[in-house]
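Student: Quick heads-up: structures coming right below.
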Structure I
Amino acid sequence: MLISVDTSVAHLAGALGVNTYLLSPNSPDWRWLLDRDDTPWYPGMRLFRQAKAGVWDDVLASVAESVRSLSAARR
């Protein structure tokens, strides 16, 4: 799994089918569309979006909760 902001590494991971969590700013690149947490381009990618520009705390909390859930499900 990769956790990343919008970089070439995130795109490469998505293209290779690696499970990827992408942290997206409040005003995202057009590729990430709007009002969704997935992307048609990379089926293994999940988007975590800022609700307010410059505030990452809620995004990181959501990522942490998702990772905890994945970890618990694998036990």
Structure II
Amino acid sequence: MPAKQLSSKILKFEDNLEIPEEVVSELNEIAEKITTEISWQKGDILMIDNTRILHGRRAFADDQRDIYIRLCSPAFSF
């Protein structure tokens, strides 16, 4: 199951109409089918282009983990 499922109580169409629950359920099913698990190993680094990839994570507990985040504009055009 994806880390955070879509909720029809939070998501709305641009005109503020609610998205039907069956549509939200279908989107959650599709998200689960296309989710790729990452088998992390110590020292691994993952770089993601937020303009091209929908990403998230599942819950975990690790008080020894360091998280480094770098946000920037690309030095090249798409």
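FYI, it's all coordinate maths here, none of it is from the lab. This structure is a prediction, so every number in the text was calculated from the model and none was measured. Cβ atoms are built from the backbone, for glycine too; each structure is taken alone.
Student: If helix-only ellipticity at 222 nm (-39500 (n - 2.57) for each DSSP H run of 4 or more, over all residues; to 500) computes to -11000, which of I, II did it come from?
Tutor: The correct label is I.
Student: Once distance in nm of label points 7 Å out along Cα→Cβ at positions 22 and 46 is calculated for every structure in I, II, which label goes with the largest value?
Tutor: II
Student: Could I ask something else about it? Using the calculated result -0.47, -1.12 for log10 I(q)/I(0) by the Debye sum over Cα atoms at q = 0.11, 0.21 Å⁻¹, pick out the matching structure from I, II.
Tutor: Going through each structure in turn, the value belongs to II.
Student: Please state which of the structures I, II yields 1.00 when FRET efficiency 1/(1 + (r/R0)^6) of positions 14 and 38 (r between Cβ atoms, R0 = 25 Å, to 0.05) is computed from it.
Tutor: That value comes from structure I.
Student: Have a look at I, II and say which one yields 2.3 for distance in nm of label points 7 Å out along Cα→Cβ at positions 30 and 62, as calculated.
Tutor: Source structure for this number: I.
Student: Here's another thing I want to ask about it. Of the structures labelled I, II, one was used to calculate relative contact order in percent (Cα under 8 Å, 6 or more apart), giving 25. Name it.
Tutor: It must be structure I, since only it matches.
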